[in-house]
Structure I
Amino acid sequence: MKKSRVLVVDDEPEAVKYVVANLRARGLDVVSAQDGREALKLFDETTVDLIILDIMMPGLDGFQVCQTIRRQSDVPIIILSARGQEKDIVRALDLGADDYLTKPFGAEEMLARVRAVMRRAAQASATPRSPLSVDALRIDFAARQVTMQGRAVHLTSTEYGLLAHLAINAGRVLTHQALLQAVWGPEYSSETEYLWAYIRRLRHKIEPDPGNPRYLLTEAGVGYKLIAPT
């Protein structure tokens, strides 16, 4: 079986050594880069299944690298940073990161996040059921394709996983905790900023007017629902 390949990007050699050693010890194939430009070059030249990306780097920082990669790929991205403020976490998620890990962190915490992100990516492509159409929005689960008024909507694995779970339960209000546990995993049940960021991203991609959503609705203080087909 082909090994999953991880690209690790950090300008601190000791941090790279620590992350790479722990990933390789778990049987993963790992390549590394020490700055943003090298990371983008490697990404263009090498097929990777996951990127672990530091924010604070000279030249192109992690936010810029994440944004550039998201324009062309939905490969899962875990952001690393010594800055754990909510605004930095939300900014990373808004740019398309799948997870955020604050330094310093233990090997087991990092590996748990890696497993969770890769599990979500695999689950997002494995839901064979009939397509769902809600007005101009169409979700083809077998093809893992979303269209709005016939035009393809590009979604990351996590964005698709969230929308697909809402679509499978169309018309039902799903609580914040239920969505976090179903899409991100049980260890994420209190990470509400993840859910807020991804709902906002989905609305900007599927709603004609994201400020006044008609498909993806909020139930104040409870959760969210995708409207049911009529």
Structure II
Amino acid sequence: MKNINNNTLNISSLNHWYGHGEMRRHVLQSVSMEISPGEVVLLTGPSGCGKTTLLTLIGALRKVQDGELKVFGKQLYGASRKTRQNLRKNIGMIFQGHNLLRCLTAEQNVQMGADLLSGFSYKVRRDQSREWLRAVGLEDHLSKLPHDLSGGQKQRVAIARALAARPKLLLADEPTSALDSSTGREIVDLLKKLASEQSCSVLMVTHDPRILDVADRLLQMEDGQILPSV
């Protein structure tokens, strides 16, 4: 029998609501799932079914309202702000909005991720930032500010920043949506490599049928529920 205490993620009967009174909406309904170290799981489903809400709860960006959600064995239901902050240091997040700091260059934005690593000199963190930017094909754009980059280039900077922190769990919301097919394939192959080499678990929301083959498991979501596997 699998020891669930060794899982990166354990979710049981997770519920979440938005709004109040007559406007209250049940967006996650008794969601249960688990992810093992080094596993790549793709989550698909129509827009508005609760996928992004689920990612933000797993990433400790929202408070858990009802149910169990454990990341690295830490219970997030009722967790303090400090506990959630400490967990986020080991979670890489790639969201569609990029969230790059406009006053920082591509290299500096990525180094924000590397700066989460303890015990490394400034030079090592800078060199790692440059290496990740090379890995996503932006070695010639180190000194550019976000307003000088295309949407796809910004997405790649955001991906490099998340990877630079060497996360134990990577949450990605449509990471290939702004990328052409060739670049998108390179990115998901890079995420797969990260999962394999660093035992990093990857949970990726996607509508891109071209990348489904990288998954160890496919999960489908509809109306706030994870559908049974077929």
Structure III
Amino acid sequence: MKKLSEIVEEEIKRSPFLMESLREGLINISSLARKIQKPVEKIIGKGVQTSAIIMAINRLPIQVEQKQEPNLVRFISKLRDVRVRSNIVDYTFVASGTLIHAQASLLARAAELPKSFHSISQGVTETTILVDESLENDLIQIFRKEKCIERERDLTVLTFLLPAENRVLYGFYYFILREFAWNGINLVEVISTSNEFTLVVSTKDLDAAFKVLSTLRNG
């Protein structure tokens, strides 16, 4: 049978950002204990005193996150190379037997326009393609026989060029995505390679995104 402390930790981790808020002292622990008391009692199968839950919350291993975060702050403060591309459109197509041939045709066309932007993310049942406006008409023509299920315009791409150490530093992606979520910035797409991390946002959110990046760089 699980210990009370383990159950409390699991319940708190079900809610985004609770652990961070606890660490920052932004949450009333007594109120939190009362909030999770019923689900905790349901798991244990009997009544649990609020004071016991408060004690379990106070003993959570928040220091683990505190130990790693300075490393993340130092890493992010070194991220000076961010590439920005505007006027991006996003198309998502249903997977088909002919889709890969259309992709090849698009890549051939993109090779003729070296300053153009394109990105292809192939999933199991669908493929998302991002291009700038210089390639959009070509994309529409080439994929005219494919089934488009989503299209979004007026997007901006923010690409982080990362030091190689990002591959052994855990928590980097979470740290970035957490800040965007806390600031109410919707991420249309997230694209990642070994040493690049790309966020796609609506152009209307670009100023807010830059403010987040500035805050992160300044620790």
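Source structure of the calculated read-out (relative contact order in percent (Cα under 8 Å, 6 or more apart), 29) within I, II, III: II. Structures compared: I, II, III; top value of mean projected area of the Cα convex hull in nm², i.e. the largest, recorded for III. One of I, II, III was used to compute helix-only ellipticity at 222 nm (-39500 (n - 2.57) for each DSSP H run of 4 or more, over all residues; to 500), and the answer was -9500. Which one was it? Going label by label, the one that fits is II. Have a look at I, II, III and say which one yields 31, 19, 14 for semi-axes √(5λ) of the Cα gyration tensor in Å, for residues 23-158 alone, as calculated. Checking each candidate, the match is II.
A short reminder: the numbers here are calculations on the coordinates, not readings from a lab. Note that this is a predicted model, so its numbers are computed, not measured.
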